Structure 1
Amino acid sequence: MPLNDTQKLRQLDSLGSLETTEHYHHQFSHGLELAAEFQLPSTMARDYHEILVLGTGGGSSIAGALLTSLFFDQLKQPVIVNQGYNIPAYADENTLVIALSHSGNTEEILSALGQAHKKGCPALAITAGGALGDICAAENIPHLIVPRDIGHPRRDLGYIVPPLVLALAQLNLVPDISADIQETIHLMKKFSHSYGVDVPLEQNLAKQLAVQLQGHIPLVYGSSDHLQAPAWRWKNQFGENSKLLAFYNLIPHLHHDEAVGWDMEPELLKKFYLIILRDDRLDSPKVIKRKKISAEMLRQRMGGVEEVWAQGESRFARIFSLIHLGDFVTLYTAAVRGIDPTPVDIINLFKQKMGQ
């Protein structure tokens, strides 16, 4: 599909994910308002040994990972993203459990929360309702009810992340970054005029990347300490939006194992298109050098290499500038192939078979 045919592009996107992404600034503004309404009991503000985030998929699990990327050098507790049915043995009354399920009916989250409750773990939840909302109401678990949208949490980070971050700020576990979120909202409004549907291919980096990716397998390289969550987000969005298998890894540690795979057969390596997430403020000098060398070594070996750069002043803004671009790219990557980006038929089929 020609990406400059805006009418056909919007018609193909039957559930309006491109429009939602263009309006992220509204969603994050609403998320800030919701965060202000979410008041936690003062008794929850204490030291914890760890923070256990119960979340699956491209919305909830990424929100948990973002805590580490945002506050890597500030959090005193490790954040563990728990995506399965069971919780680890160490979880106890010193573990803060955060249940994230947009639908409120994710069976893994309900199972894990039930175990956490039995072990006496303090808990809070963010959900659009469902069984999780009912359980929280019955068990007096502090919870925030957010808009349901269409039931695709990957496009609802604005309803999840600001309330999550500012809930932890209430508990004195992270700093209050409300001003940084406000900066990001202004930046997202700017991006809607850079990456939006009405911006022609010739001036639209997101559309250009989607065209270049055609016929390739996406590979995304982020970095520890702050760019794991954005890299993981890109990978997940290629799966859900673009309907493509994609992979991600982190610098520096990929240079100790995965990099040896760069010597695979040239005709296979050419199938990959590498996107390197760059931020010369958040990355250390050694990591910056490693990214530069990686791009130089792989530019002639892979089907393509693109370095995309973070923007903004605050850490929150810079991380979300990469996420926002990735969301647009993955939606356009589906559209280039004539695919509606929002439906997730294979996930629905799997849920149907699990229910049989």
Structure 2
Amino acid sequence: MTAALRLGLVGCGAVAEHYHLPAIMATPEVRLVACVDTVAARAGDLARHAGALVCSSHRDLPAHVDAALVTVPNADHAAVAIDLLNAGVHVLVEKPMARTSAECEQMISAAARSGAVLALGHDFRQFPIARCARELFQDELLGAVRRVDVRQSAGSRWPARTSAALTAAAGGGALLTFGVHLLDLLLWWLGDLRPRAYMDDASGGVEAECLCEFELVTTGAPVAMAVSRRRSLRDTTIVECARGTLEIGIHEPAILRLQPKSGSLVVTGGVDDAAFARAPLRAAFERQLRDFTDAIHHQRPPLVTGTDGRRVVALIEACYAMRQSLSLPWQCHDALPIGAARLAGHAC
């Protein structure tokens, strides 16, 4: 038997409480020994569930832990992770990896210097349908990709203790905090993307809605993506290929819908996974944590590496660099930049 890894939890907000803590308590490969938060009472509340220490700073953790789960606000991801990695502590950091690709690179360098494992919390890769879709695309069962259309509600149900994610210091809004999941899946499924156009509704703050146009680097196939915190969208990804079309809903809806090129048959189904069906997010977070611990014990790369995290953040940076104003209902279309009305209509 391998001894359980001593784990520190840095950042004891709502996501840590509702999702990460239950996953930790259900995972025998780890033992929570310390909690850290800028609000000591918040760290104390979570620590009591596991009989853990409360530390005043993440810099106190290396004396007590083998690994750390970093769930602090986006602006602090890089600084906290780099300090821990430099001390030889293995780190699983919540998405997005950081605000900029430069911060991501510093994190990767710190892990390389110490030899510690750096893993990213892109938990959507743990969803059964996401894995099934990857297998379908890897095996090229549907032929070459012709076009992709992603429409996703970012929703307002995700728990939060503070408004930190809504401030400019967070580095971005709907694209960075939720679109990052979708982009990670597209890169994992289909390969590198090249940004062609980007619009959002940010006006001095962070975006609640955005529209993106990309193309697959390998084939030039167009990829359109809409993400919104203001309205409900279809919440699926449609991939049109040479031999048929696949619609993917990884969660809410959890569905695969396949239509061959002939159009004479539509097959709709899911992936049989009892644990995920009972408690999807808990199952995803548990599997993510087990992948992290297994990577440490077997000295292998985790499912989502620092390089993966940097690639997504760099793509988002490129989008923000070409930002145009998104058409909003109370704005006059002829006052918008060329092309904005066309892309806004695409997402409706």
Structure 3
Amino acid sequence: MNPGFVPGLTDADLPSAIAGRADCILGGVRIGAPGAGPAPEWPQQFISAPLIGATTDSLQEIWRSPTPCSSGEYSEIAWRRAGPVLYGVLEVTESDFPGSPACSPLQAASREAYRRIFGLLDAQRLPHLWRAWNYLADINLETHGLERYRQFNTGRQDAFLESGRVATGNVPAACAIGLTGGPLRIAFMAGCEAATAIENPRQISAYDYPAEYGPRSPTFSRAALVCLARQEILFVSGTASILGHRTMHHGDVAAQTREALANVAAVLAEANRRGRSAPYRIDALAYRVYLRHASDFAAVREVLNAMLGTAPAITCIHADICRSDLLVEIEATASRVLESCR
């Protein structure tokens, strides 16, 4: 069983992907419909958003380890660890946090979620958060005098600063996607080695955004490159049609998709300057593509087919994007087994 990232699995595909070694599955995600059977043995994030253009109502992704994993629970985080790598999943219900005039329930829930994540990493002596996948309800809705995405950003950065982490520079890759309801859901990967944060020369770093985007800037890098003893992992954050810090191509989903992929290509060029393996190609990554409007799928698929060609996996999901004028967001992942990493 080869270690690394395995995307696009149906329920029927899963047994052969596991190859009888459920103890070697670090963690994963289920996208679309909930599973009918028992929950898996590994930590699994659930993204309750419809798939678009798929032949099934749900897909799964897993991270495989070459060795058996240890597992546990910490402050309601389900986690598994394989040597220097940890995968965790948690859900936080906003209604558990009453909030205050100075702190909305979502801000408090976000701060608490990341405080717990950093507490687990400290307890496991794995100090480096590499990647976070954040899903929250009604991301563009304004409540408590502020858009909910901006509330989330404030709570997340509060936790970074209170936990002694930096909020600029070498920060994790991440996405923040809106769902129609449910708790704040976060999955994350972390490890003993620091990732190399990758920025995009076509964009201002998100953590340097001007104040017009909220009282606290988003705390994420455009990508993160992780090099372990025999493995390299590339996480490309949620990427959209933004140049500098401005949204481009308002109302034109095809043009926004092309711009987002141009940004992915720019990030790959930067990653390839720092990577220790063969260059990453834009048509050789595994993608999640989030569409604000399911009716845009045909136009987006045409651009994806033209620009990505034979990409090994493209999963399209109907969900909200962190800016109301963005119609599509694209993220990507790649993992490679190496003979050496030096």
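Of note:
- Which entry (1, 2, 3) yields the derived value -1.04 for log10 I(q)/I(0) by the Debye sum over Cα atoms at q = 0.27 Å⁻¹, for residues 217-256 alone: 2
- Answer label among 1, 2, 3 for the case where helix-only ellipticity at 222 nm (-39500 (n - 2.57) for each DSSP H run of 4 or more, over all residues; to 500), calculated from the coordinates, equals -14500: 1
- Top of 1, 2, 3 by distance in nm of label points 7 Å out along Cα→Cβ at positions 17 and 241, largest first: 2
- Top of 1, 2, 3 by distance in nm of label points 7 Å out along Cα→Cβ at positions 289 and 313, largest first: 1
We did not get these values from a lab; they are worked out from the coordinates using the rules stated. All values reported here derive from a predicted model rather than from experimental measurement. Cβ atoms are built from the backbone, for glycine too; each structure is taken alone.
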